[in-house]
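Every read-out reported here was derived from the displayed coordinates using simple, explicitly stated rules and does not represent laboratory data. This one's a predicted model, so the numbers in the text were calculated from it and none came from an experiment. Cβ atoms are built from the backbone, for glycine too; each structure is taken alone.
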Structure P
Amino acid sequence: MIYEIVNPSDRYTIEAHSLDVAFVACACLGAGQYSFRPLEDENAERVPMFLFGGADDWVEETLSEPSAAAVIDRVLNNPEKRIELAECYESCLIGMVEDRKIYQAGLDLIDNPKKRDEWRRTWHDSRRSSLNDIGARARKMAEKLRSGEKQTVVEAPQQLFAGV
């Protein structure tokens, strides 16, 4: 499922193959400040913003688990889910669904891994307007997951919400 990362910065999309991984990615990338809106199926479950709490209630109701911490622990301690989460983070891209298609078409033309990485960086840097670099944070988190680090979260900057 492709989700829009609803945030006050640049428009990003991310792909998750399961709702539990989408929840963990959303919670860890944004520390409750973001939500994930499904783009391919309007009836699919949205991962809401948890800025003001409610994650445990949502997890219990939606994922039938006792707490957000339980889901995060399960995903991070299951080798298959850990890889799925790393792939989810690696899929984080500035742009919406059509942009992802253009990006992938360009990437598919490149065989050299260094040039593929250069294409990714060029795409990202030419489209990013915010200091809040969600894409770079997602890539760092994927690297930490793949290297086996225990602490995989790269802290999100605290967003300012006027009138709150």
Structure Q
Amino acid sequence: MKAIVLLGSLLLICCNNPCYYNSYADVTNYKIFLNRTTASGIRVDDLEEEISLEEIDQRTRELEACLQITIDRRCITVLIPHDWYISECSGEQLFPCFVKDSLCEEKMRAEGMSNEQIEIILAKCPCACRATIQNEEIIVTAPNLKLYKAELARMVTGVNDPWATERTRRCL
């Protein structure tokens, strides 16, 4: 009988984990140095203090209201990479990541670029990221937070492409 109670307790512990686990591939491997926390409890690694903590909370509240869900802030960390830069090709804030060039090529083809144009761009500006999820609970994002809500939506809904479904797309 004790074994059944113990097994039941273990199942409740493992299955009631409040965090968001979606098995997304890690394309970054940043070490975390938490130095700030938003008013609502989101942990932040922003050593240069480049972002507004209120902006993170505001965007989180907006997504929460739009999706009509409660987001568990204890399960979220935001990291601003120390090595972000502005791309000379796109003008976007980017950071290095391990995304395959084929994914970038696919995106550029969808935008109507020729193979020759793609080769020129990738030679000058390697594939990089604007935001991603690392280790299931860390949103790595450039300081402009441009894609923060998209990554947060991926995290809390499990929808890998939040632009592909109306429910998430309207909230970004």
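When mean count of other Cβ atoms within 10 Å over residues 32-39 is compared over structures P, Q, which one is greatest? Top value of mean count of other Cβ atoms within 10 Å over residues 32-39, among P, Q, belongs to structure P. One of P, Q was used to compute Rg and Dmax of the Cα atoms in Å, and the result was 18.5, 69. Which label is that? It must be structure Q, since only it matches.
Here helix-only ellipticity at 222 nm (-39500 (n - 2.57) for each DSSP H run of 4 or more, over all residues; to 500) was derived from just one of the structures P, Q, and that gives -16000; the source is P.
When log10 I(q)/I(0) by the Debye sum over Cα atoms at q = 0.16, 0.19, 0.31, 0.33 Å⁻¹, for residues 56-95 alone is computed across structures P, Q, the figure -0.49, -0.64, -0.90, -0.94 traces back to P. Could you tell me which structure in P, Q was used to calculate mean count of other Cβ atoms within 10 Å over residues 24-31 as 14.1? This figure was derived from Q.
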